[in-house]
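These are the structures in question, set out in turn.
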Structure 1
Amino acid sequence: MARMEKNIAPPLAAGYSHAAIAAALGSEILSGARSPGSRLPSVEEMNARFGVSRVVVREVIKTLTAKGLVASKTKVGTVVREPAAWNWLDAEVLGWRLKAGLDRAFLEQIVAVRSAIEPAAAALAARHRTAKDLSQLRACIAAMRAAEGDTARYAEADVAFHLALGRASGNPLVGSFGPVIKVALGGLIALSAAGVKQAEKGHGGSTTRHAAIVEAIADRNERAARAAMQRVIDRGGKHAGRGLGR
């Protein structure tokens with residue numbers, strides 16, 4: 001008999017979309033409400049829960065399978081896979097995980113990945129940047145200054161800066177992380193922006209640290225660009241941690 005899982009959401013209203021059902025089940029898996037090894041409800045059970053056709057339910061299962069969240073097993077059904085198998089570079093998977101709640105362990109994982117990718121991206125940008133890249137990065141800094149005191153607007157401008165930096169790297173593989181960075185940093189930077197506003201009495205210090213990255217890139221100083229980006233990541237992680245504490 002399948003294990004009963006905790007904190008499963010109540011049935012959705014009839015007629016929900018493929019995307020909404022995938023998000024509901026994906027969020028349950030990523031939050032731990034459906035543990036690895038547990039079986040998903042049968043097609044008939046999900047048809048009753050979501051009020052949609054079996055065809056839609058099967059397509060949802062295909063979507064979750066493609067994201068590495070579940071797998072079909074003979075005589076068992078569709079079961080939840082271990083987290084190591086999940087496609088963390090899928091923007092939807094990451095988004096569902098963030099909606100489940102940003103805890104300290106996941107925060108540290110995001111910071112570690114940023115430290116592995118973004119300083120290298122800044123160094124590449126210092127090597128390959130164009131005049132257009134500099135213009136876009138400086139426009140992001142201007143938007144950050146204009147958003148001083150407004151945490152939501154500041155976080156939006158901050159995310160735009162990091163996406164622009166990825167493009168400025170001149171490396172399409174780095175640039176392809178854009179959707180993932182947008183989702184991951186969206187939640188992280190919102191916490192960080194709130195934390196920096198409280199700890200530093202405003203966003204000015206964060207803007208100055210980001211501006212230092214741009215100036216290093218403008219000077220084609222790869223080492224300085226790398227170091228400036230690491231300072232932003234380290235300070236942002238600390239401020240996000242304070243946000244979690246609150």
Structure 2
Amino acid sequence: MDINGKSAIVTGGASGIGAAAARQLAAKGAKVLVADLNAEKGEALANEIGGAFASVDVTKTEQIQAAVEQAVAMAPLWALVNSAGIGWAQRTIGRDGEFGSAHDINAFRKVIDINLIGTFDAIRLAATAMSKNEPNEHGERGSICNMASVAAFDGQIGQASYSASKGGVVGMTLPVARDLSAAGVRVNTIAPGLIDTPIYGEGEASEQFKANLGQNVLFPKRLGAPDELASMVVEVITNSYMNAETIRVDGGIRMPPK
């Protein structure tokens with residue numbers, strides 16, 4: 001599927017995997033809308049790649065719809081990358097046996113709202129716009145790439161909310177792909193392992209921490225680079241025979257309990 005001259009939305013596109021995906025999609029000729037809450041980084045990236053920026057909180061339907069409309073105004077919308085997400089770590093119960101120290105239920109809801117419901121909201125709105133595209137010679141009208149995590153399969157202690165949210169993304173990939181097949185829109189999901197993003201901080205201590213984490217990876221024994229994830233994003237967006245799949249990009253890691 002050729003995305004040259006077509007628009008693409010990348011949620012969470014201002015940094016990390018999202019930013020790398022935005023750059024690589026732009027290199028393929030796509031007009032990329034960087035959808036993020038960080039206006040400073042998002043606008044800078046949009047200027048760098050010749051795209052545009054939209055301030056988007058993926059828990060706000062009206063903001064997602066406005067971003068879709070903005071993208072369509074740039075060029076027909078043929079690609080969506082759902083990279084917006086947050087993490088949370090907390091054990092299910094506390095050590096003191098008190099109800100008040102059990103997992104924060106509002107934090108659980110927030111992770112689900114952003115990582116799972118926000119992903120689906122973006123899918124349903126972007127796919128609606130894609131369904132109006134003139135199909136290409138293969139009957140395609142668009143492609144969607146979701147970002148899950150290996151935590152969907154082997155979540156660690158304290159990752160109940162995060163694993164549930166990413167497991168939900170994995171679980172809806174096939175049914176949504178089946179649903180959207182009638183419109184000629186493909187849906188795939190990528191499950192990254194340990195990726196070197198700004199979440200780990202900077203400096204010598206950070207580099208040592210990342211080096212230690214990398215020893216858990218089967219091979220190569222290091223954290224993955226955002227560009228290595230982004231290349232898979234481009235592949236599932238542009239490869240017309242990739243559909244309804246969840247692909248681990250993780251160096252072979254299987255996460256231990258903690």
Structure 3
Amino acid sequence: MPAARWLRIVALALVFCAAPAGATTDVPIIAAASDLQFALEEAAEVFTERTGRRVRLNFGSSGNFRRQIAQGAPFQMYLSADESYVLALHEAGHTVDDGALYARGRIGVIARGDDPAGVVDGSLAHLRERLESNQLRRFAIADPEHAPYGRAARQALEAAGLWEAIQPYLILGENVSQATRFALSEATDGGIVAYSLARAPTIAERSSFALIPEERHEPLRQRMVLMRGAGETAAAFYEFMQTDTARDILADYGFVVPEGNG
């Protein structure tokens with residue numbers, strides 16, 4: 001047998017031996033809040049490197065995922081930006097238990113580049129000035145009806161007394177990831193989005209950002225859970241997301257990581 005062919009056969013055998021039996025076919029679909037886009041992609045890469053198993057990440061609004069899961073969507077694990085959605089699914093019998101608290105999220109004001117409109121200020125005082133001088137064009141948040149980060153943005157605007165005044169200027173994203181894209185577009189002056197997205201290098205290098213104090217909105221308690229019938233890979237990923245490695249990744253993206261599960 002030619003040496004080159006022999007080497008190819010050996011290399012292929014090593015690839016299959018590196019992954020657990022069944023890992024190549026057990027690739028669960030994970031429903032994840034869009035604020036996790038960058039952090040969870042990084043965590044999934046580390047998980048695959050360590051276990052040889054893969055997961056398919058599906059990002060979107062937590063509220064939409066809750067409805068889809070209740071209607072039978074084939075997700076094996078759900079990471080929500082609002083723990084109440086997980087608890088509701090558990091009450092309805094869709095999950096193996098009530099899950100685990102994996103993070104607390106933060107929000108802030110973001111704008112493209114060096115903040116040409118001057119709205120980036122965690123107290124929202126600069127935004128108030130733009131509104132009062134009729135100089136605000138458009139301002140982006142996620143849809144408060146089904147996106148937890150949109151609801152937190154609304155609460156912060158209400159706390160600042162700006163919710164009614166800003167209505168004509170709002171552009172709503174289907175989820176906080178889309179709201180971030182809107183906020184960084186040439187057509188808007190900024191928006192209120194997830195800190196975890198603003199921390200991503202590809203966004204941080206082309207934006208300005210300021211955190212909004214946590215007391216301006218209800219806590220963004222983020223909970224994850226396994227669905228009934230979840231397979232081995234989903235269960236392994238669920239356990240991995242509770243390791244120090246995964247927690248460190250979440251912390252790097254600005255999440256407040258709990259000391260223990262709740």
Quiz item: Which structure, out of 1, 2, 3, was distance in nm of label points 7 Å out along Cα→Cβ at positions 76 and 108 calculated from, if the result is 4.5?
Solution: 2
Quiz item: Can you say which of 1, 2, 3 returns 1.0 when distance in nm of label points 7 Å out along Cα→Cβ at positions 36 and 148 is computed?
Solution: 3
Quiz item: Comparing structures 1, 2, 3 by Cα Rg over 2.2 N^0.38 Å, for residues 84-123 alone, which one has the largest value?
Solution: 3
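Read-outs: derived from the displayed coordinates by stated rules, not from any lab. All values derive from a computational prediction rather than experimental measurement. Cβ atoms are built from the backbone, for glycine too; each structure is taken alone.
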